[in-house]
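Asker: Next come the structures, one after another.
Read-outs: derived from the displayed coordinates by stated rules, not from any lab. Given the structure is predicted, the values throughout are model-derived calculations rather than measurements. Cβ atoms are built from the backbone, for glycine too; each structure is taken alone.
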Structure I
Amino acid sequence: MSGDERRGVILRAAVELFSQHGFKGATTKEIAKASGVSEAMLFRHFENKDALYQAIIETKGCREDATKLAWENDEGLKAALNAKDDAAVFYRLGLAILEKQQSNIPFVRLLLYSALEEHELAEKFFHEFIERVYVFIGGYIQGRQKDGAFRNMEPRLAVRAFLGMLLHHSLNNVLWDKSKYLLKISNEDAAKGFAGILLKGLEAERA
């Protein structure tokens with residue numbers, strides 16, 4: 001196994017254990033055992049537990065998205081943005097966000113743990129990734145306000161409402177209601193529904 005491959009194995013094991021026990025509860029000894037390496041080998045790749053935790057946050061949230069957001073390879077979204085097709089824009093944004101949230105459940109749990117523990121890396125992830133999402137979506141809303149299509153309001157409030165719907169839906173599916181007893185719906189239908197709710201709230205008043 002190459003050094004990079006071993007590092008990847010350690011990171012994956014660490015994500016799983018941090019998501020189960022939090023930063024304080026997971027030990028480097030346990031992570032090393034789950035990785036199939038000695039604790040000394042773990043420290044050859046990561047100076048300490050903080051360095052390991054930081055590498056996870058950067059790899060999963062920041063470094064992989066350093067030049068793009070989850071949806072920036074979506075040609076359909078690019079076309080919708082250029083056409084100012086609001087329904088298509090928010091549908092495709094919503095679907096991309098839902099799929100990203102649900103594609104790596106251990107990482108979602110890890111982020112929740114880090115926020116509850118008030119670990120500084122939760123704030124790092126927020127500022128280096130989530131803030132960019134606010135800027136991206138808020139900028140589109142602001143542009144459509146200038147066009148007269150959306151009513152005047154704080155764009156970031158609308159972004160928070162949209163992300164709040166999406167995040168709550170994902171958390172229900174991956175943490176609290178895995179059987180989808182309360183609401184059984186595809187990500188496509190959920191994205192379409194949430195986009196419609198948001199756009200109704202943003203709709204400019206007609207004279």
Structure II
Amino acid sequence: MAAVAFHFDYRSPYSYLAMTQIGDLDLTLHPFDVIDVMKRVGNTPTTITCKVKGQYANADLGRWAGRYGVPLNPNPKMREIEGRRLLRATLAVPDGPERRKAAEALFKAMWGEPAPLGSPEEIAALLSSAGVAGSADLADRMDGDDLEALLEAANAVAAEKGVFGSPSFFLGDTMFFGNDRLEFLREALAEAGAVAA
């Protein structure tokens with residue numbers, strides 16, 4: 001059975017909520033710039049542009065955090081954090097256990113237990129404290145052209161697959177959008193396992 005592809009952006013609180021619930025799912029992690037991909041596919045971030053929807057989303061996020069029993073404390077420096085830098089830093093970490101540790105630490109610092117993320121040094125220090133291998137020289141690498149090119153490629157792949165927001169999960173070609181679709185994803189995984197057996 002192929003791993004589930006998880007496409008996410010740290011600026012998405014629903015992606016944070018999803019990350020807290022993935023448990024032992026076999027995932028490949030695909031950070032992407034949600035704003036860039038939205039533009040590519042003609043979507044609009046309405047929770048930002050529509051005041052009443054934004055107010056609703058804030059209440060909804062609180063309900064989900066309560067349901068999951070996880071903290072929801074948005075980083076007070078959110079507007080000063082360069083989202084693409086977090087994504088590039090994640091792409092610098094090989095996919096697998098180390099990238100998962102990095103993603104968990106960065107989501108937690110953005111939405112659960114705020115930590116400084118304003119500079120490459122702060123990001124590298126956070127990942128180092130989370131035990132992410134290879135983070136010692138990350139501060140010097142995360143703003144490099146090679147990682148920016150990887151992020152652009154990730155955005156292109158996400159758009160080609162039909163991603164229009166974050167979080168998006170794929171089992172084969174089937175997409176499941178949102179933290180509230182994880183139950184459907186698990187059902188599909190169970191069905192696929194039953195067919196394979």
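Asker: Out of I, II, which structure matches 0.75 when FRET efficiency 1/(1 + (r/R0)^6) of positions 4 and 156 (r between Cβ atoms, R0 = 25 Å, to 0.05) is calculated?
Answerer: Working: I: 0.05; II: 0.75.
Answer by label: II.
Asker: Any idea which of I, II comes out highest on distance in nm of label points 7 Å out along Cα→Cβ at positions 116 and 180?
Answerer: Working: I: 2.6; II: 3.8.
Max of distance in nm of label points 7 Å out along Cα→Cβ at positions 116 and 180: II.
Asker: Given a value of -15000 for helix-only ellipticity at 222 nm (-39500 (n - 2.57) for each DSSP H run of 4 or more, over all residues; to 500), point me to the structure among I, II it was derived from.
Answerer: Values: I: -21500; II: -15000.
Among I, II, the structure yielding -15000 for helix-only ellipticity at 222 nm (-39500 (n - 2.57) for each DSSP H run of 4 or more, over all residues; to 500) is II.
Asker: For FRET efficiency 1/(1 + (r/R0)^6) of positions 36 and 52 (r between Cβ atoms, R0 = 30 Å, to 0.05), find whichever of I, II sits highest and give me its label. Intermediate values should be presented prior to the final figure.
Answerer: Numbers: I: 1.00; II: 0.70.
Checked I, II; max of FRET efficiency 1/(1 + (r/R0)^6) of positions 36 and 52 (r between Cβ atoms, R0 = 30 Å, to 0.05) sits with I.
Asker: Sticking with this one: Comparing distance in nm of label points 7 Å out along Cα→Cβ at positions 108 and 164 across I, II, which structure shows the greatest value?
Answerer: Values: I: 1.9; II: 3.5.
Sorting by distance in nm of label points 7 Å out along Cα→Cβ at positions 108 and 164 in descending order puts II first.
Asker: Matching task: 138 is the computed value of volume of the Cα convex hull per residue in Å³. Pick the structure from I, II. Kindly include the intermediate steps, with their values, before the conclusion.
Answerer: Details: I: 138; II: 120.
Considering all the candidates, the number was obtained from I.
Asker: Let me ask another. Could you figure out which one of I, II the value 32 for relative contact order in percent (Cα under 8 Å, 6 or more apart) was computed from? If you can, show how the numbers build up before the last one.
Answerer: Working: I: 24; II: 32.
It must be structure II, since only it matches.
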